[in-house]
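As structure tokens, here come the structures.
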Structure P
Amino acid sequence: MTVLRDTGIAEPDRRRLRDRVEAEAYVASVCFKHGPPRLTGVELEWTVHHHDDPRRPLDAHHLATALAPYAPRTLVPDSPQLSLPAGSPLTLEPGGQVEISALPQASLAELFDNVATDVEALVELLAAAGLVLGQRGTDPYRAPRRLLETPRYAAMERAFRPIGPHGVTMMCSTAALQVCLDVGEPHTVASRWAAVCSLGPVLVAAFANSPHLGGRPTGWASTRLRSVLAVDPARSGPSAITADPAADWARRVLDTPLLCVRGPGDCWDVPSGTTFADWLAGALPGPPTVDDLAYHVSTMFPPVRPHGYLEVRYLDTQPGTGWTAPVALLAALMSAPATVESVVELCQPVADRWLPAARAGLADRPIAAVAARVLELGIQALPETGLGKEVVESITADLERVLHRAATEGGES
């Protein structure tokens, strides 16, 4: 998890929460930390495959050997868990997907350089063990299978099982590109929140990269997002675009059912439907603490998650260095208040078209029309990101290819 303002590990806060008002105030203040928009972070996830046969199941011991001292403790409990050369921590998702969380930077150019360094190091580690990174937002070869044996992931799988196959798919077969942006000053929070949320369907369609799952086409441009949205709408559905997103998010957090509750044993299951508000009201033994509430927030998976910063979670992972284009585009679109306001105005007609975006991508005509205008706006704003001329030209070329797709695919639907 990228942390924009504090890269240290905080001590658990054991203070007991007294009531809903106190809990909502905590969520609103911690999840929406105000300040000048200065830093950008990025998290990249990939499925992992055998080089000689990408369909072959991944083995936990093999992956642990490949990652060696960089292996997270969810895989190797006594691992030193070293960061990669440029400082990115390495973590794993339940199905063995690898994730690097780059340290946030004020310079987008420095962020790109650091990520390139750490991705190269990760690729070399895996290659030495005959493994490669996947290039899609879903595993196109294998059925979902959980690799990590932790109480959290076991409880998640059991909680999602009654809903259908999308839970285990999201956990074990998806890979996202996540961009982390500062919340902004108090007077700009609502507009920045509206912009990153309303951009979702447009950018999902523009960068959809997961049309296959488990060896077959799915008929969806972003199978990854389809799975996420279908898991548990209270937990994974889009948030409302409101004038007071902090208060709205706080209410949503407290009214979302608990996914698990940490305990001394291996079973962290909780009675189905029990919300955090229910826990505050005495539904579970012992009152919850501030740390329990912070952990509950970590089990929320909406397309945009406020977590002290705005964590944009709706993008599919991109092949190779393709991740730089959507990151630079988002940074450009959020670079100035006037641009942010233009984004909100442009995207408003399609801000709720999450499923059409996931299903059809840029073949959805309304989204394609808006995408063309948004991409043009972003290309004009790219110089504001501070990237060098050559990088801006390269990213502009990438975005112009997306513009061409919007014109051709959107005209055919």
Structure Q
Amino acid sequence: MPSADYRSLLRTPGTAAFFLSASLGRVGLAMTSLGIVWLVHDQTGTFAAAGQVSGGFAVTDALVAPQLARLVDRFGQTRVLPPTLLAHALAVAVLVSLAAADASHALLALGGALVGATVPQLAAMSAARWAALLRTDRAAELPTAFALESVGNTVAFLVGPAVVSALAAAGRPMTGMVLAASLSVVGGLVLAAQRGSAPPTAADSGTHARADRSLLRSEVLVLMGLNLALGVFFGAMQVSVTAFVVERGAPGAAAPILAVSSCSGLLAGWLYGLRRWRAAPPVQLLAATGALTLGTSLLLTVGSPLGLGSVVALTGATIPVLLVLFSVLTEATVHRSVLTQAFSWLGSASAGGSAAAAAVAGWAIDALGARGGFTVTAAAAAAMTLLSLVGLRLLRPPTVRPGHAASTRT
């Protein structure tokens, strides 16, 4: 199919400003969770406390994010984002102050929970802006826009953790947390200032009550199930890769192997967005989940770190494609006035699956070795394939999409 063009997207008035500002903020957000671990460990000397505080952050982030997104959809990004950013900056300041004062583990956990409850949903807001700008006349370019979003997220999670880890290794974990908050706040404020590209609110259209009910649909439940299973895959994969290389006496190979997965995903996401694919998104989804299932089944047969690196390059390459398709199908399924909420709920489902999988994979590894953990990843991928089969029937854009004037298949 004809090639799409990232440059044409970013030349659209207003797009470069909101995408780059959201990308800057995402680097800060990508630093935050690991920054909490380094900060608390530096002050307490224990990873148990660091894990508790980071866990509190993750739980409140997953629970509160959709509620913040609901406010964004109702009142608009430019009204909700500034107070959210202020609350986030104050929450980080509280956590840093508690750590500097050698506060109890319980108070540190409360501080971490406050930080998680105030995380600005910049990725969901950026994706909602692309949808608002392109859905009417340029809907065929939405997969390319969401691929660009995926690339931005991948880069953020490559750069952010590396920066905060380098600062922690230099003995400056507090600087890492302050930098993370600063990037998030500055990026978010610049994004909020881009009023021209902000999507219309539910209050403007007068469809808030009806739009809320539109999230309680079988299509959305399928997408949430897919994101939950993808989170399980993420959570189990990181633990299992680490266990595998430790079993083989090469613990230093874990970081390069995970980097291979991230880099293959970055390349695959970029290349995927350069094409306009003829197959319908549900068909592409089935193909991508099938490839992921094949890759995870190969994990059960590898016998060396080199072999593992080759397989994770395959599995990593499927992830950005899946994330783009999730965004495309969500945009095509839900009412436009609750799109930010939908994106946030999918992110929360993925986060919940990742948190649960880390514990389940750890138990499986203790019982069966690293292959026990890889079995969890294979089960998650198989579940995604089954849900994709269901999606062949459910995840098809209607003749007139919710909140849209006309059909816009991709």
(message) To test your reading of the models, identify which of P, Q gives 24.1 for mean count of other Cβ atoms within 10 Å over residues 135-142 when calculated.
(response) P
(request) Give the label, chosen from P, Q, of the structure having the highest value of FRET efficiency 1/(1 + (r/R0)^6) of positions 175 and 359 (r between Cβ atoms, R0 = 30 Å, to 0.05). (result) P
(request) Taking 21 as the value of relative contact order in percent (Cα under 8 Å, 6 or more apart) derived from one of the structures shown (P, Q), identify that structure. (result) P
(request) Using FRET efficiency 1/(1 + (r/R0)^6) of positions 247 and 375 (r between Cβ atoms, R0 = 35 Å, to 0.05), single out the structure from P, Q with the greatest value. (result) Q
(message) With Rg and Dmax of the Cα atoms in Å, for residues 95-262 alone coming out at 20.4, 62, pick the structure among P, Q it was computed from.
(response) Q
(request) Assuming -27500 is helix-only ellipticity at 222 nm (-39500 (n - 2.57) for each DSSP H run of 4 or more, over all residues; to 500) as calculated from a single structure, say which of P, Q it is. (result) Q
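Any read-out appearing in this document is the output of simple, stated calculations on the displayed coordinates, not a laboratory observation. This is a predicted model, so every value here is computed, not measured. Cβ atoms are built from the backbone, for glycine too; each structure is taken alone.
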